[in-house]
1. Rank structures 1, 2 by mean count of other Cβ atoms within 10 Å over residues 164-171 and report only the one at the top, that is, the highest.
2. To test your reading of the models, identify which of 1, 2 gives 14 for relative contact order in percent (Cα under 8 Å, 6 or more apart) when calculated.
3. On distance in nm of label points 7 Å out along Cα→Cβ at positions 36 and 228, which of the structures labelled 1, 2 is highest?
4. From which structure (1, 2) was P(r) over Cα pairs in 10 Å bins from 0, in percent calculated, if the value obtained is 6, 22, 27, 23, 12, 6, 3, 1, 0?
5. For which of the structures 1, 2 does the calculation of helix-only ellipticity at 222 nm (-39500 (n - 2.57) for each DSSP H run of 4 or more, over all residues; to 500) return -7500?
6. Distance in nm of label points 7 Å out along Cα→Cβ at positions 68 and 156 computed as 1.0: which structure among 1, 2?
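We did not get these values from a lab; they are worked out from the coordinates using the rules stated. Since the structure is predicted, the reported quantities are computational estimates derived from the model, not experimental observations. Cβ atoms are built from the backbone, for glycine too; each structure is taken alone.
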Structure 1
Amino acid sequence: LRLWSIKTKTPHSHLTSLLKHLRTHPCHDSLPRCARTLLQTPRESTAVVEMGAGKYCHFGLTSGLRYSLQNAHHIPDTLSLIFNIDGLPLTRSTRGQFWPILCRVANCGKGKPFFVGVFYGMAKPRDADVFLQPFVTDLQDVLLSGLEIKDQLVRVRVAAIVCDAPARAYILSVKSHSGFYSCTKCDVKGEHRDGRVCFPVVTGEGRTNDSFRDLLQRQHHVGQTILTELPIDMIDCIPLDYMHLVCLGVVRKLLHLWFS
C-alpha cells in the first residue's frame, strides 16, 4: 500500500480517507490511521536558513548516503562520491533559481543522485564560501572518520566535483572562462581575438594541487576557496565539463561549420 501510494502520487488526504475505510474491516484494523504514519514521514522538518539574499536548506551528506545505500546488497570498503553544483532557473517569467549540491555514489550499483543542500534566490549565492560551508563541514567529517552503514565502517573518497565552466569558476574562486588566465588545468595566458578570449597555442605549465593552494599564479585567482580545506586534489578532483566542451562545444561548432 505504501509503494502504491508513492508510485501513484496519491494525496495524503485521499490516502488517509482510504485508510479509514479499510480499517472498518476486521482484516485491516492494524493499518495506521493516517498517511503520515503509513509513509513514515519524518516529524522534524529540515531547517531553512536565510543566506544572503536567498534561503538555504541543508539535508546532510551522511543521512543522504545512508538512505541511498539502505537497499544495497554489497557496500564496498571505500565509497567514491561524485558531486555536482550548478544553478538552474525555475521559470522563464521570474529570476528565481535553485543552486543544488548533489551527490551520487559512483561505485555501488546504479545509485541515484540525492540532495546534500539547495539554495534558492533571485541570483546565485553572493558568497560561495558561505554557500559551501555546511557541505564542506559534512564532507570533512566523513572523509576523516568514515561512515558506518549497516554495522560496517566504510571509507569515503571524492572521485570528482563536476560543474560547468561558470559554476566551476564560482566555487573555485578563480577567473571566469572568459578571462585571460581562466584555464583550470594550466597557467597559459589567453589571447583576445575576434571579440573573444581563446588559447591558440598552449605554452603554459600544468597546474598542480600545491600551486593552486599556494595561489602561485595570482592572476588566476579571485580569492581563496573554502574547498581547499578538504583533503582533495584541487586539479584532478575537479574535471573539465565534457558535455559543454565537447558535445555542445567543439562538436556543435563543427556541425555548424560543416552544414551551414
Structure 2
Amino acid sequence: MKTILYLALLAPLLLWSQSIDQNYVLSRNYKQASATIIPNPSIQQAATSITYFDGLGRAIQQVSVDQSAEGKSIVVPMEYDVYGRMAIEYLPYASELGGGNYRPDALTEVLGYADYNGEPPYSEKLLESSPLNRVLKQSAPGESWAMGSGHEIRLDYQANSGSDNIIRYTASATWNAAHSIYDVSLSQGSYATGDLYKTVTKDENWTSGKNNTSEEYKDKEGRVVLKRTYNDSDPHDTYYVYDQFGNLSYVIPPESSSPTV
C-alpha cells in the first residue's frame, strides 16, 4: 500500500513537464475546496509554481505554470555574480513555451521580451567589496532609472558625530505594585561620537545637499533610535525610545513637544 501511495503522489507531478534533470520544488495553491487529492488540477483549480535550484541550493528560475492572462507560463530568471550574490533582479516575462519546463535561455528571452520595448527589465545593486555585501547604489527597471542614469538610490554608511545633534532618550520602566503595571519615565542625554551606526540614503531625485535624503541611526544592538528626513534642508526627526528590557516604549514624531506611547 505504501508503494502504491507514493506512486500516486508522484504521478501528477510528472504531468506538469518540469525538467527531470534539474533540482526543483513544486508548489500548488488550490483555489477550490476538495475532500480528496486532485491529481492533476487545472489552472482554475490550482495555481502551480516550480522553483529550480542549482547545485549549491540557490534558486535560479521560477515558473508560474500557465498563469498569464493568455495561459502562458510566467518565468522569473535569477542570476548571481562571481561572489554568489544576486546583484541583478529580473522582471517576470510570459514565455511562449507553456508548461513548467526549465528555460535554459530565460536570460536571453527576458532581455528580448517585446513588452519591455528594449528597456532594461531588471533592477541592479552595486555592492561593496567586503563580506558585509552592503548596497552602495540601487537602480530600478527602465532606462531612466538604470545604473549610470544618475537616478539611482545611493547609500552611505557612517558613524554619528557631534554635528548630528542627536538627543539620547532613555526610558525607565518601574513596577507599580498598587496598579500592577509598569510606570515608564523618560530622560534625555547625548551620544558620544561613534556610538551609533548611521546610514544615509539619497533617493532617485537627489542632486546635492540634504534634500531628498534620509538618515537612519542604529545603536550597537541594531535597534533604530532615530529616522531623520529633510524638507528644504530642514530635519524632521522621529525618535524610537527603548526601556531597560529592550521594549519600544516611546515613539516621538517630528515637532512633537511630548512623547507618544
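1. Ranking 1, 2 on mean count of other Cβ atoms within 10 Å over residues 164-171, first place is 1.
2. Answer by label: 1.
3. Result for distance in nm of label points 7 Å out along Cα→Cβ at positions 36 and 228 over 1, 2: largest is 2.
4. Values: 1: 6, 22, 27, 23, 12, 6, 3, 1, 0; 2: 6, 19, 20, 18, 18, 14, 4, 0.
Only one of 1, 2 returns 6, 22, 27, 23, 12, 6, 3, 1, 0 for P(r) over Cα pairs in 10 Å bins from 0, in percent, namely 1.
5. Derived from 1, not from the others.
6. Working through the options, I get structure 1.
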